[in-house]
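Heads up, there are several structures right after this.
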Structure P
Amino acid sequence: MRRLADLTTDEVRALLARPPTAVLVPVGSVEPHGPHLPLGTDTLLSETAAARACDALGARGVEAVVAPTVPYGVTEFAEGFAGAVSVPADVLTAVLRAIAQALLADGWTHACFVNNHLEPAHDAAVRAAAAGLRASVASPLTRRWGRTLTDEYRRGDCHAGRYETSLVLAAGGRVLDVHRALPAVGVSLADGIRAGKDRFRAMGMARAYTGAPAEATPEEGEATYARLVEMVVAEVVEGIARGG
């Protein structure tokens, strides 16, 4: 895996001379994830998926690098919980679009935003940044990819639950032992959103998590990363093929 920020200008020029090339931009958030996971959970997930996908793309003949992360996002659902930092959707779109335009102007064949913060307004802001450019968005918040993930994810009770806790364990991130004693919370984010609720507390997530974090395992996290890597690779390869 290559990190763009670690390369010299001459090394980048040499990479760009061997198309097709891709630059993966991890996008995250600063958002509460229960009493057991760090605020940067979504960022860690995006960085890990991007790093693994970079190697997989290399095996497909695509020279790929991981760009510096954009760690802030739209996190209004977590309002009222300590540590939540939200930016306006239009600001996020403008920053991401400027980054993609600069990378593409530099000569990369394709840019891909790798996003694992799934608040609807955030996802929409990321997609707006890629619209009309040689860029794509790799996010499980689509039926195509969401249906390949775990049962908990598909139910929607997955914020800092078994799904995300397993991914953090597999990535070697910080998971407090308190997760083993946390009771399962059967709140579906998808159902709450459909009911017009747009805050965790309003949905009944009193501790900023839902699902069953006590059931998390690194093995499940590894299996899920395999699906997320498949998602990133497909979005990039298909994006290069269509020239956009």
Structure Q
Amino acid sequence: MTGHQYLVGVLEKQRLTDMDLETLRNTRERIIGDLGPIRQYEPRIYYGGSYGKKTMIKESFDLDIVIYFPHTDRRPLMDMYASVHDSLSQVGYSMIEQEVALTLQLPGQFHVDVVTGQAKDEDFYYADLYNIAENSRKRTSLKMHIDDARRVKDTIKLMKLWIRRHSLEMHKFAMEQVVIRALRDKDESNLEKSFQTVLQYLKSSILNVKLVDSANSNNPIKISETQRYKIAQAADNSSSAKYWKDII
């Protein structure tokens, strides 16, 4: 068995069942229904995160719901966020405020992040997300993130598993940007080659590379020095491992 064939088999085992996907879709529709009070502002609601990027793995998945209010909405962005928060609170959701997301505490094996933003213009490609912690705007393009990630989605899935199985701390968005950067101008038709390319990139560059949001270079992606050393060491070990079962 080639490395590519082995990795194809790994991904097959991580495929979500139709029941899993139906549960996610039903959860999304229920939450959208509970957001009835904000419909007067004519927001657009999207799948974000791994569902939108097609990078979900069965071993660990969640649901991201992105709410973009139109650029013609004259309310302060904080008020747009408050309208989302209040609508969910009124129907009884327990929520935790993250940097740019409300994490809904639901029973089951996955959680739901709800992100609020305002579109820059009528295209809805760029938007200002509401930074909850700093009460500020954070310009980015979740649609660009989705487009970029889908191009290398299988390698991203494999890297998710690699990070999880080696007990590493690396934010999913940081990992995605690493994969996208390492495989720029390359295809991932051979998973063994693309996965090894990312490992070599981590081994040689993660200690010093400055990661930024591909949609806005003013948004730095933070990885602590301790985390960088652990990631580099794990990448080095995996690059020299004899058997694929010891890598992923």
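We did not get these values from a lab; they are worked out from the coordinates using the rules stated. Bear in mind that the values here come from a model prediction, so they are computed numbers and not experimental data.
Numbers below:
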item: Label whose coordinates, when semi-axes √(5λ) of the Cα gyration tensor in Å, for residues 40-87 alone is calculated, return 31, 9, 7 (choices P, Q); result: P
item: Origin of the derived value 6.7 (mean projected area of the Cα convex hull in nm², for residues 56-143 alone; candidates P, Q); result: P
item: Which of P, Q leads on Kirkwood radius over Cα pairs in Å, largest value; result: Q
item: Winner on relative contact order in percent (Cα under 8 Å, 6 or more apart) once structures P, Q are ranked, highest first; result: P
